[in-house]
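Presented below are the structures under discussion, each in the form of structure tokens.
Just so it is clear, none of the values below were taken in a lab; they were calculated from the coordinates. The structure presented is a predicted model; accordingly, all values stated were derived computationally and were not measured. Cβ atoms are built from the backbone, for glycine too; each structure is taken alone.
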Structure P
Amino acid sequence: MAETAQKPPLKVLLCSPRGFCAGVVRAIDSVERALEVYGPPVYVRHEIVHNRFVVESLRAKGAVFVEELSEIPETDAPVIFSAHGVARSVPEEAGKRNLFVLDATCPLVTKVHREAEIHFRRGREIVLVGHAGHPEVVGTMGQLPAGAVTLVETLDDAARFSPRDPGKLAYVTQTTLSVDDTSQIVDMLKSRFLAIVGPHKEDICYATTNRQDAVKRVAPLVDALIVVGAPNSSNSQRLREVAERAGCRRAVLIQRAADIDWTVFDGIASLGITAGASAPEILVEEIIGAFAERYGVSVDTVSAAEEAVFFPLPRALRESQAAE
């Protein structure tokens, strides 16, 4: 008790929801189930989700991560596509090689792919709001012929965009964007092109929206906020930006406890913690534990939404479960 009393007090506000979303759970479970059913190796094209801890854990169990199918030898082993989705050319190449593919693309990403295809069939030019080079954007643009989709990243891009026919125009968005930034870009497009067609239900996924809403509630109340997540995780980077805009000047992205720069947290009395959609809860617990070694920590949860979304495994893995 004496040791705890000597530590400065720290109020931790845990954002809820945080961490794994249904699409990430489905993707990770797909790899683990494939390893159980078929044994190692199981090949995974691209990181199954953007989290080093998760990837290394799966690698230790026998998953082999590659960036391109050309890295995979001739094999009967399963080949899993990551949660981010892939361009149409990837399954076509897999088919030519007779690879056994399990598609772990998040169903909400697949929804965006289908929307883009429908707009294209109806003769519309498509604007994709997203970040260049992100695997999800590469996959979405790769559903259609070159030139069918124009990427818009910023308000300036939206202001400069010049369509072939303003009367035949549609937009879709990456699922992991900042809700507020995307809204501004979409409003700009709608104000310039009155006939532009959008999705029936917004493309930014429920998990991205809910996690950003929780951060908006917590950020004004704390001296600093940690987003547990990877630098290449779009939804994690957006959470950090949302925290800054919502009033928390010390908002940092941290992969795990060993990465904490303690000088950033000098003099704080309150700390917000959230986690990107691909960050496991064990890393949140690890970071709380690291602060508990230095502070007398009390933890409260601030909830923005209840989540009960579930996505079933790919069909071949469901059938293997049913056969047991």
Structure Q
Amino acid sequence: MEKIECLIIGGGPAGYTAAIYASRANLSPVLYEGMQPGGQLTTTTDIENFPGFGNGIAGQSLMDAMRQQAERLGAELRRGSVTSADLSSRPFRIVIDGDTEILAESLIIATGANARYLGLESEEKFKGMGVSACATCDGFFYRNRKVAVVGGGDTACEEASYLSKICEKVYMIVRRDVLRASVAMQEKVMDTPNIEILWNCNTKEVLGDLSGVTGVRIERKDGETFDIAVDGFFLAIGHHPNSELFSRWVRTDANGYIITEGKSSRTNVEGVFAAGDVQDPSYRQAVTAAASGCMAALDAEKFLNSR
């Protein structure tokens, strides 16, 4: 059975950054990249807000660069996904792809969080071509254009408010006749002239062509169907943190996000650290994920050196 000093689970900005720092600390890190090496950023086109890239950079290119840097510094990157874990005692027992068992002295969980989608075939078709789950990441590309936001909670209202400062028009597609958001957020949306709320509506289909999204087909509760012309379609119906395999031992909040101690990456299990979107319900940005990956590696180094 293989023994690993520092095991990192997840191949996104948090995992790759943790691997970079852990390599420089001579922790001989091994990183399993999961089903989607590079994480959610590989489904994004250009990233305009990652520091150091004045002209922007493609999401896949940024992840490739991080991956290559981690490898160059000595991290061992492997394809494979965790299928079970036992964190009841150290070394931790981790099973990869159902048959490879590993013993890890320290564990960094950087498995991310997946945006919730509606499950439409057309939504999947135009993902990265006008369909997005992050207004902060992609709103810039729709400056002075029309967009739609799906959702009626605080997140949807925040996304709509953010986009209203950039876009000509923002439609909110809300399936009920009320918003679930806080009173303050509701008032903010209602007082914004270029936000129009489409009540009692569900998205039936995302419309588009080879250039990307061109509109949305909407169905009211009474059965009426109509189309609106938009260039961007933003999902704001929540995220699902990939923490289930570890939640038996690691403390999570009501939504499944791993709880870390204070301003650290430490979890309630000694030797287990969490980084990136799996522990971040608030920001969910590439740069904050990378920063928390750095923290996790430094915390792991301190833990391993103190044994």
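For the read-out distance in nm of label points 7 Å out along Cα→Cβ at positions 143 and 271, a value of 4.1 was computed from one structure; give its label from P, Q. The value was obtained from structure P.
Taking relative contact order in percent (Cα under 8 Å, 6 or more apart) as the criterion, the top-ranked structure out of P, Q is P, with the highest value. Given a value of -11500 for helix-only ellipticity at 222 nm (-39500 (n - 2.57) for each DSSP H run of 4 or more, over all residues; to 500), calculated from one of P, Q, which structure does it belong to? Structure P accounts for this read-out. Taking FRET efficiency 1/(1 + (r/R0)^6) of positions 223 and 255 (r between Cβ atoms, R0 = 30 Å, to 0.05) as the quantity of interest, name the structure among P, Q where it is greatest. Largest calculated value belongs to P.
For FRET efficiency 1/(1 + (r/R0)^6) of positions 31 and 207 (r between Cβ atoms, R0 = 41 Å, to 0.05), the highest value in the series P, Q is held by structure P. Structures P, Q were shown, and FRET efficiency 1/(1 + (r/R0)^6) of positions 39 and 279 (r between Cβ atoms, R0 = 30 Å, to 0.05) at 0.60 was computed from P.
Suppose you compute Rg/Rh (Cα atoms, Kirkwood Rh), for residues 79-150 alone for every structure in P, Q: which one lands on 0.98? Computing Rg/Rh (Cα atoms, Kirkwood Rh), for residues 79-150 alone on every structure in P, Q gives 0.98 only for P.
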